[in-house]
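Below you'll find a set of structures to go through.
A short reminder: the numbers here are calculations on the coordinates, not readings from a lab. Computed from a predicted model, the values in this text were never measured in an experiment. Cβ atoms are built from the backbone, for glycine too; each structure is taken alone.
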Structure P
Amino acid sequence: MNANPSWTERAKALEASVIEVSTLVPVSAGPGILAKELARHLPELHFRRTLCRGGWYRLGGVFAADGSRISDDLESWAEMTLAACEGDFDALRDEYAGKGLIATRRVGRTHYFVASTGEKSTDFLQLEIEDLQETQAHTLFGQTPAPSGIDELIDPDLGHHNGQPIGLPYYTFRRLTHIGDLLARLRQQTPEAQPIHRFTDDWSESSAGHATAFSNQWVIAVREHLDRFQQSVIRAQPVPAIDGEPPAFWAREGTRELALHDALVSFDRAAGYPFAWYFHMLTTKAVPHWVARVVMEDANAGFAYLPRRDEEIVRRWLHSPYAL
């Protein structure tokens, strides 16, 4: 199941099975049961759950004041009603202000599952299943100050809003990605290697890649949008598969030699694999960039405490930095 033209056909069958599982398993059963059902329906893939990311939402629908649903799609409803008012937002406000229409949001968490498909660091499937809960968000045209346009109307800044739930939470299939295939497609977007390619290449060459699988430690957050030429543009961002914050890095700028070595070893132990400090320097910023410079200064002065493969990666990054 490596990246090849047949992946698209294979993906359709896999997605159908995942959608069936997402439909059958209630959120109240917990992600453990979700994982067991995936294993039962797709036993050949050995999916394992690696991360849950929450704290996000999408726009929901529109409810009347009596609790009846008017639309499942708030944005489409707003655009259609504005068009019916010939694009006059003041007329739209006059039509619907005071009617007590309720806008909703779908608050979500994403559960990431991975399954190995080969020996390369990027030979794995990444499955995203969302846990969604529709909640009341705000009363349309009831905001203070009053909205002056569609964006302010449908998606105001509500701070840490926690609205009343509507119905039960539910699982829904979001995305199934062959990461090797994704990175191959990304290489076609630009002639130069993108940061995500350099990141995964560094992983494969490093002590980290020799100690543990990439998919044990990272997931890839995928974003796709259309550019001004209506061409699909994909963005891929590595996210550490950890609960909460990354380990703390205790060394201050100016630390070097044995003290810096001890700080790096402590960070790596807390992360669970060697050379973790380098990859967190590029992503979570838990480790500051000055560390790479001082590590190489120490090495050039004869105090080398990295394996040669890792030293070469740091040296290459200093010569041509990149960030994610």
Structure Q
Amino acid sequence: MTTPQCKIGSGFGARSTARDVLRGIDLSGKLAIVTGGYSGIGLETTRALVGAGARVVVPARRRATAQEAVDGIDGVEVDELDLADLASVRGFADRFLASGRRIDIVINNAGIMRCPEVRVGPGWEAQFAINHLGHYALVNRLWPAIARGGGRVVAVSSGGHHLSDIRWDDVQFEHGYDKLQAYAQAKTANALFAVHLDALGRGLGVRAFSVHPGKILTPLQRYLSHEEKVAAGWIDEDGNLVDPTFKTAEQGAATQVWAATSLQLEDMGGVYCEACDVAELATSDDVLVGVRDYATDPQQAARLWALSAELTGLNAFVAGL
């Protein structure tokens, strides 16, 4: 079986930073949208893109907090967006489209991880709703500007996708909630979203990618207790980082920035990337390295797209939706 999931020898690696991968790349005149671009690896992504000349729009649920975080970074504008609320997604998209600008880069960076059971919208499980459905709706709402830009869409997935395929018989965890499984399913959904968006958009020059940024201690882990982090071997009892595989935030931002800008990916799309390269297919169930075949399956991706269209009432590629 052939697969596009093969390393291309990018010249970068797990310890490369966002600034490393942008060296020599001029993004002057380009516009990027980075959800959650004011915290953790999102903030480092924003800084790096602006440093290369791009203008960055940061949609944020906590607008005042986001504005404070990016103050002093020229070329950044903040707007309001709550990915758990489809009306908020529509409002942000309408405001942006009214500006008449094109979009060159979208990085779906915002997300939540292993939260207690929460229901949003019409009763959707929050991790699937925010990490996947909110971003699905955002890209579909913004599609006219994205297509005009002929750029790239990057969905931030995770090595956590190894822990769950899409639970087709209970996507919303209506029959027992597991916060880790819910997170894992949402990260698989992020990868499959990129697979199908690339298939739909490549004819218009839009390519899509998913990425695993690596392990980084950021506010993303806000729902994990100190004890859980110690038990996972990430930190010691005093809160010191002890896992040598963890990255800095700037290193964590590198793969999504690389996927959004690298000239090496000009004729590619729909692939899952990690350590600033295209990932190989996973060969073991015990190590969260590479990408599981179910997260790159085109048929599964099309099925998820159809479900997402049904749930949100949105599909930019079908008239009337």
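Figure out for me which of the structures P, Q the number 21.0 belongs to, where mean count of other Cβ atoms within 10 Å over residues 47-54 was derived from the coordinates. Display every interim value, and only then the final one.
Details: P: 15.9; Q: 21.0.
The correct label is Q.
Given a value of 22 for relative contact order in percent (Cα under 8 Å, 6 or more apart), point me to the structure among P, Q it was derived from. Provide the component values of the computation, followed by the final result.
Working: P: 15; Q: 22.
This value belongs to structure Q.
Once FRET efficiency 1/(1 + (r/R0)^6) of positions 23 and 231 (r between Cβ atoms, R0 = 35 Å, to 0.05) is calculated for every structure in P, Q, which label goes with the largest value? List each step's numbers first, then the result.
Numbers: P: 0.55; Q: 0.35.
That would be structure P.
With distance in nm of label points 7 Å out along Cα→Cβ at positions 159 and 303 derived from the coordinates and found to be 5.0, which of P, Q does the value describe? That value comes from structure P. Calculating Cα Rg over 2.2 N^0.38 Å, for residues 127-278 alone for structures P, Q picks out P as the one with the greatest value. Quick check on the output: 21.0 is mean projected area of the Cα convex hull in nm², derived from one of P, Q. Which one produced it? Only one of P, Q returns 21.0 for mean projected area of the Cα convex hull in nm², namely P.
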